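As structure tokens, here come the structures.
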Structure I
Amino acid sequence: MTKGSDLLVRALESEGVEYIFAIPGEENLDVLESLRSSSIKLVITRHEQAAGFMAATYGRLTGRAGVCLTTLGPGALNLTTSAAYADLGAMPMVMITGQKAIHTSRQAKFQIVDIVATMRPLTKMATQIVSAQSIPTLVRDAFRVAQQERPGPVHLELPEDVASDRATAQIIPPHPVELAVAPAVAIERAAAMITAAQRPLVMLGAAASRPQLAEPLSQFVRRLGIPFFNTQMGKGAVNAGSNLYMGTAALSERDWIHEAVDEADLIISIGHDTVEKPPFIMNENGPRVVHIGATPATVEQVYFPEAEIVGDVGASLAALAGRLEGKLPNAGALLGLREKILTKLAERSTEDRFPLTPQRIVHDVREAVPPDGIVTLDNGMYKIWFARNYRTSVANTLLLDNALATMGAGLPSAIAAALIHPERKVLAVCGDGGFMMNSQEMETAVRLGVNITVLILEDHAYGMIRWKQQADHFADFGLKFGNPDFVAYAKAYGAKGSRVGSVAEFLPTLKAALDGKGVHLVVVPVDYSENMRVLVEELPKRSDR
């Protein structure tokens, strides 16, 4: 007979779990004891939301479900934002929460909230484990569901009496599951549309960034020679140093990349997920669209493809490339727009204004971060500028959230990235508002000994909402705040802190932080007046030309 918590930990080990991100409670004490002699590393965080963000980022970068653990009630409820983050972002994650004993109760309803019902609309599956005998089966099912397309979060609730109960259940080992291959007729239909296109364009969406697709996508683009652009979450799926890269759709319309979108007569949409803010708005006069994905298209008013290839994306792209390679005389028809688009994006990127413009910040970050370095963005106005201007040359090296678009995820995501890739440089870019939402995880980073740099863009306001307030002609009201001395704040945690006082200081300060060991925090003032000049005044005029 084996204790339930031991069965849980053995089942997690069988799934290849490396880390559990956690804030345990008394209902998890049996699980903690079982973890004490396990190969799984327990990472204690300072807030449950951060534990969930770390687990989700682990899933995003590896394709294997990240795991987080909390107690019942308030601890479990703090995972709800992380659950939505993983759900909308298609990140595989398994959340394990505690609960009071279910077979006998001595504390009535103290701290008891129906967490399973709370999690059900935020997850792919949510269930309570009611017997120790079922633990291995439910764990295997949780990982299978979390990792299969479309990936996402799964919730398991483990009551304390079930964790301490005993059973004879056997561990169920994982097995590979291959996606079905798209039907030949779908490949032929799409091939005929692409062959007939005069101005084809490839779009890479959020699902194109699955870790296993980096090489198949790169080969597809190289073999066909069709220029491509990406959505925000599809950024970095293919080498953006390629001479076929046209840009990123950080806005839904009127940006410079939309000159190519507007000229295209066919868009090959690979991995588009309509949870993202639309990269372009479809209408009856727009280009025809071919959807390629592991799952069928979600038809929306702004997205209604004419043909679909559904199945293993890598195999589908290889089959399509084999059918079309060398047979597309119009493949590069839109490449003439590339230089103009990229030149417009580079404007003012070396301007010496202080506080720094977003363009200059993105330019210098790209100079400082090596090609395989990982940049994790929190959520704020700078996210649009990084999406538009930051060039990637290695897959999954710019992690941003364009689905839930929650604040507070940048620093926890950087910690997870540094644990997964300790050999790489890792930079979290946060606004002062978003950073303070989970700034307590500075202690976690220092305690773990990870090497990360945290870049805070300081404007003393909730800048994105303040920009929208200005753009919509409301009075400037209610969105400003004060900040602590961030340098002193970093040092209080045992980290290093630096404040940038001029344009000339920024790049060397950032490089020194990235080259150093441990946790470094760099504060730079940002001038967001460019939000109005470019995004409100310049770009709308482009559509009137």
Structure II
Amino acid sequence: MEKIWLKQYPEGVPAEVDTALYPSLVALLEDAFQRHGALPACTFMGTAFDYGQLDELSMTFASFMQAQGLGKGDRVAIMLPNTPQYLVVLAGALRAGCIVVNVNPLYTARELEHQLRDAGARAIVVLENFAATLEHALPKLPQLRTVVLAAMGDLLGWLKGALVNHVVRRVRKMVPPYSVPGALRFKDALAQGRRQAFKPVEIGPDDVAVLQYTGGTTGVSKGAVLLHRNLVANILQSEAWYRPALHRIPAGEQVGVVCALPIYHIFGFSTIALLTLRVGGRVILIPNARDLPALLKTLSKEHFHSFPAVNTLFNALANHKDFASVDWSRLVICVGGGMAVQQATARLWLEKTGCPIVEGYGLSETSPSVSCNPVNSTQFNGTIGLPLPNTELALLDDAGQPVPAGQPGEIAIRGPQLMAGYWQRPDETVKAMTADGFFRTGDIGTMDERGYFRIVDRKKDMILVSGFNVYPNEVEDVLTQLPGVLECAAVGVPDGRAGEAVKVFIVKKDPALTEEQVRGFCEANLTGYKRPKVVEFRSDLPKSPVGKVLRRELRDVQPPQKVGS
């Protein structure tokens, strides 16, 4: 496909960037530490933490890992919300040559066990408030030898007095703290690290940096293998794309970026946290974006220029009664990703802030950013924008051939940000790739005469809840283990807040089965966004001649009104 989109690039955005500028993500981070040492790298609950401190503490944590016998290629799981410890552990693990495995802190024991076992994780750093889940999974994880428990206020006196008490009280209301027998405390891990000199590790572009877990059409969560060069490339591609907006920030002001999306999600991990560190910005860490009053209170005390988010958060904030308590006047860029941005949300956001939402598109498999609308856009257009520098997008038919101009086709991606494959699943990797190196996304899109892409449908049955993938097979697999369920099907239905919600159709084996029993079982086995919002009992399910449940027919008969709107 001819790269007609290049003609639409804003002035100053190159068609190609030097993605080999750094040999590894470690080199990129260490360069940022050296160049911006005295500047605050992040703020958390009103307290700043500078690049020099992040450099020192991450080096100390890397030394601790070496003392634990962890080194190049070992998988280290991080099960933390948006806290400074996350950045310390991330940089420390990478410096030790380890492979980072991002974990959702709200996973159930079943989900956690699968991910850690599949990754072969040898160590995990977990916030003490979520440690009970880990303990339930531990008996089935014999390879997990090192467990580090973090607490909100344990960074060596960095958080003090009333502030730490406030934070701890807030988190304890969410989930009580818990201790795992044999686990080390985060502050003790740092103390161990100080007693040992760090031994530099040689890390190259083709070494694995991250296993970013995503779902699949089979419902089995699998790890996208992101090499150091994949993440470095995408950070530099995104930096080049955002440059026109960054140039609008007044001279002398440090870039402030709100990180309300979880860092364990690839959008928050790469496009927000790592990119901000690369440009010498300040990451404003929000540990719980669902607590809108606390989020707005934090932002009312901050100066910031960038607010990346999903449609759900943009909409909730713009409709909140305390929205005006925040000074939004410095905003120069608001990137929407993770799920489709709705026209009504974009219109209200622009009206209230004066800064348009520029929608982008990406996947765990692409580190994540693939395309984005120009950041000098003045209005929302409903597209996913133009391919980023060094990125090719193609539209393919079922046979893998390009579709005629103007016709919809499956979006396929090729570029330096594309993963090396799925962890220990060569069969899945082969199925996802074309012979000439394009990754088939399962999303159906169109391209207009200017090179702007638009998503019109999804080929897969995936459900997208507030930017998180939910795969029907996983939900169905869990529900069929509930006594009383004969068969079931899960589909996505429109939701006014989350974009989509999960609806399940159940045929009973036991007539006494209740909706409350279904919901209780899902609560014990599925994290929040995967749980069905709507439960419908039926006498049978539509099937194909070979007996396959026809989810599309179930989706098509849904009433037009939106759930939860």
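Any read-out appearing in this document is the output of simple, stated calculations on the displayed coordinates, not a laboratory observation. As the structure is a computational prediction, the values presented were derived from the model and not from experiment.
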Structure (I, II) behind the derived value -8500 of helix-only ellipticity at 222 nm (-39500 (n - 2.57) for each DSSP H run of 4 or more, over all residues; to 500): II
Structure from which 34, 30, 25 was derived, semi-axes √(5λ) of the Cα gyration tensor in Å, options I, II: II
